[in-house]
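Take a look at the structures listed below.
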Structure P
């Protein structure tokens, strides 16, 4: 049981850090993100909205007290990551541009499964 908790927290912290870093990159409008957002035809203010949401979601996942809040964080990131992967693919970009979102989605699924088993 203790090993499962440690694994859950490790995966959750790793995922939350990745999403928080992505949120900061969006809020600071990193050049690669700006270019990709424009190529897909989205307005640049979407980066600000997503950046703030990613930081809030990372906090929701890491907080230990409210399980429902954590589950909402998981749900929000699931929608965001599926949307990101689909946006890259449907915009005609190379499949490789969707791979980071898909890898993060697998990491998220691992955290969710571990959360339910502990």
Structure Q
């Protein structure tokens, strides 16, 4: 089984249910830490709708927190979720963040991740 993640009626990711639930769980944990809505809705009938505005805000805060912290463990925890968020926003053709912030995550690394994130 798998789950379709959708932004503005566009499929942006189709991971297995295990991966979908792991991503959502980690995003929710970080949303509590950052006191910020994720924009990620519940999984209903193997689909998960994402509110683009809230999701963009959440991703931007993740990126800035990642950039501003000197704690290596926190950087790693933020990096995984933020990297997936960047791929999903890119696939939804949403202007993501500044080039400087994107460079911190490594465009090639994000492209490699995207190649391994099925669309369906």
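Structure notes:
- In this comparison of P, Q, the computed figure -28000 for helix-only ellipticity at 222 nm (-39500 (n - 2.57) for each DSSP H run of 4 or more, over all residues; to 500) is attributed to P.
- Here P(r) over Cα pairs in 10 Å bins from 0, in percent was derived from just one of the structures P, Q, and that gives 13, 50, 33, 4, 0; the source is Q.
Coordinate-derived values only; no laboratory data. Note that this is a predicted model, so its numbers are computed, not measured.
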